[in-house]
1. So Rg and Dmax of the Cα atoms in Å, for residues 13-180 alone, computed for just one structure, reads 19.0, 64; which one of 1, 2 is that?
2. If volume of the Cα convex hull per residue in Å³, for residues 61-132 alone is calculated from each of 1, 2, which structure is the one that comes out at 73?
3. Assuming 23.0 is mean count of other Cβ atoms within 10 Å over residues 149-156 as calculated from a single structure, say which of 1, 2 it is.
4. Suppose distance in nm of label points 7 Å out along Cα→Cβ at positions 77 and 93 works out to 3.4; of 1, 2, which structure was it derived from?
5. One of 1, 2 was used to calculate mean count of other Cβ atoms within 10 Å over residues 37-44, giving 23.5; which?
6. For distance in nm of label points 7 Å out along Cα→Cβ at positions 309 and 325, which structure out of 1, 2 has the highest calculated value?
7. Taking mean count of other Cβ atoms within 10 Å over residues 85-92 for each of 1, 2, which is largest?
8. Looking just at mean count of other Cβ atoms within 10 Å over residues 109-116, which of the labels 1, 2 belongs to the structure with the highest value?
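Coordinate-derived values only; no laboratory data. Computed from a prediction, not measured in an experiment: that's the story for all the values here. Cβ atoms are built from the backbone, for glycine too; each structure is taken alone.
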Structure 1
Amino acid sequence: MRIAVLTGGGDCPGLNAAIRAVAQRGWTMDDEVCGIHYGWSGLTGEGEMHTLSPIEVRDILHESGTMLGTSRTNPGRSKEDLEEVVRNLRRHAIDGLVAIGGDDTLSVAAKLHEAGVKVVGIPKTIDNDVPGTDFCIGFDTATGVIADALDRLLSTAKSHARIMVTEVMGRDTGWLAVVGGLAGGADFIAIPEVPVHIDYIIEHAAQHIATHRFSVMAIAEGTQVEGLEVPKAEVDASDQFGHVRLADRGIAQRVADEIERRTGIDTRVTVLGHLQRGGTPSVRDRYISTLMGSAAVDFLHRDILGCMTALKGQEIVSVPLSEIAGKTWSVPPELYELGRRFFRTMAALESPQGT
């Protein structure tokens, strides 16, 4: 077969490991493997791709980012754009496509499958919010970055008897905040799935300072804080999939400002931002990427198409793209409740607004 592979959406650790796995598994099947440049944009216009060689992927297992480049181009916005992608795949004689990305990339892949393209998806997102799989590529490394940052912030919080408010990524879900926060010892975690009142946050902060003399909080960027004025993100700044830039909301800074204004406690902010996307991929991310990349090629050869490679326990299985496209896997209530038990003083608190 002549197989093509692309990476779409935000970059993350483990993408290169997945590309390497697709290429090496393809070569063992006597396939020719092509790399598409900059996501779906590499299949628009004249298209931009090249045939991968062993020397290109030989030493990329440990490298973060993506050697192919990525973009947030969305050819699924119109029938004409989608047809252009199909034409380019045919013009380059591509027999099978492996699309590595999050919900947006996989949603486009689902539409291409409906248009007759032989496609298999691989779930990649540090947000870990793609349903149907236990883990997405990049999540493990990103939570490691968060836990490490919280470890470091804890020492300065204790030394200065202050509150440290840490903002982590998480537009619609709080996987990064919950898992990274639990692993890093945050004494308060706020996520988009569970709205929280500012009075609740301030009461917790004051009580924790009174009992421990410090506090370290992890707040997802998409968290809804009731009783706090937070400007809406500019729609004009949204990408082709309609996602606005939540960093402009500055939720952590606004929470910190309100805590300090109402309590007088020294409060500082750390926004981890794109640090969460970088760095050497963890062992788990390298392992998952290798399994998923290899399985994607196997699925193409076995005509298991229009699906996503998914990790279920220790096994890679196929999940139909139609079942996951446009859907989000949220943090289960029981997991967040587990986190609340580790908020130390939280168990004794009652939200003034019942949230």
Structure 2
Amino acid sequence: MTKVAPIDQRKSDHIRINLEEDVRSGLTSGLEKYRFAHEALPELDLNQVNPSLSLFDKRLAAPILISSMTGGTEEAGEINQRLAEAAQEVGIAMGVGSQRAALEHPEQTPTFSITRKVAPDILLFANLGAVQLNYGFGIDECRKAVDMIQADALILHLNPLQEAVQDAGDTNFAGLAKKIEEVCKKIEVPLIAKEVGWGISERTAKLLADCGVSAIDVAGAGGTSWSQVEMHRAPDEFTRQLAATFVGWGIPTADSILNVKKAIPDMTIFASGGLKDGLDIAKCIALGATLGGMAGQFLKAAAISTKKAVEVMKLTKRQIEVTMFNVGAGRLESLKAGKLVER
């Protein structure tokens, strides 16, 4: 039987592979199908364009989310610190990677808790794998994850394909909806359900809404494919070929947003999965999302320095502002689907 890598080694592998290997999905995000209708006379002052918003009782300078990535190793702690420092300076939201490692190995807690220490004001999301509710975790672990980083909300991520192609993955997803519902009822903060890169169907959106989640991060296909990540760390050829099979799997991000809007019109949507820049985030907002999340761009920048991460985040914010200016939208609520044109 193949020896399973310790969880901290797996986290290190994930960072290295995301930085060094081609882990793109075989699909696109679907956002390329849309363009904005340009307004040559926007009747706005660019300096007055305001992309700020309030969410979960926190004020954000722009609808940007540093999507959940990492934690659990020394390197991950340093990256989390830089991301959080940059998020504090720019005024955007951040999610940490799965905190299971720190719950099982408390000595790794600082690699996550550093985020709140350096970013006291940001909208910050804790994170656990939903499937762990079938492997001994419950409301106590969820609360510990939130308390660990003084989080404003909890993400439960859904990654059935990643677990299915991972060496000795946790693949019992049976009856999870009921357990997610129990956490929603008992947890003291909003609960966000998040895919990790294969999107959300109408059926899943309805199921999650019935559970009582406060938001859904669609994390559609088109960006990082975690089956490709697992392919690069596969311990044998069988597992490598299994993971490689699913490079083109998933529901593109744009389609996922529309799926949730159709199924649950009032659901708060976070859009991630293949977003390249602020223009893509603006498209997601116009389609119905509240936040747009990016990971790879911020990870690569934070691997260099906090300063570089700030630069990338400020550029992303300015891209959103310039998009709004050129479609005549002075506020985010004016950035509606009617301003989008299908190519």
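1. Label of the originating structure: 1.
2. Derived from 2, not from the others.
3. Only one of 1, 2 returns 23.0 for mean count of other Cβ atoms within 10 Å over residues 149-156, namely 2.
4. 1
5. Only structure 1 yields this read-out.
6. 2
7. Evaluating mean count of other Cβ atoms within 10 Å over residues 85-92 on every structure, the highest lands on 2.
8. By mean count of other Cβ atoms within 10 Å over residues 109-116, the leading structure of 1, 2 is 2.
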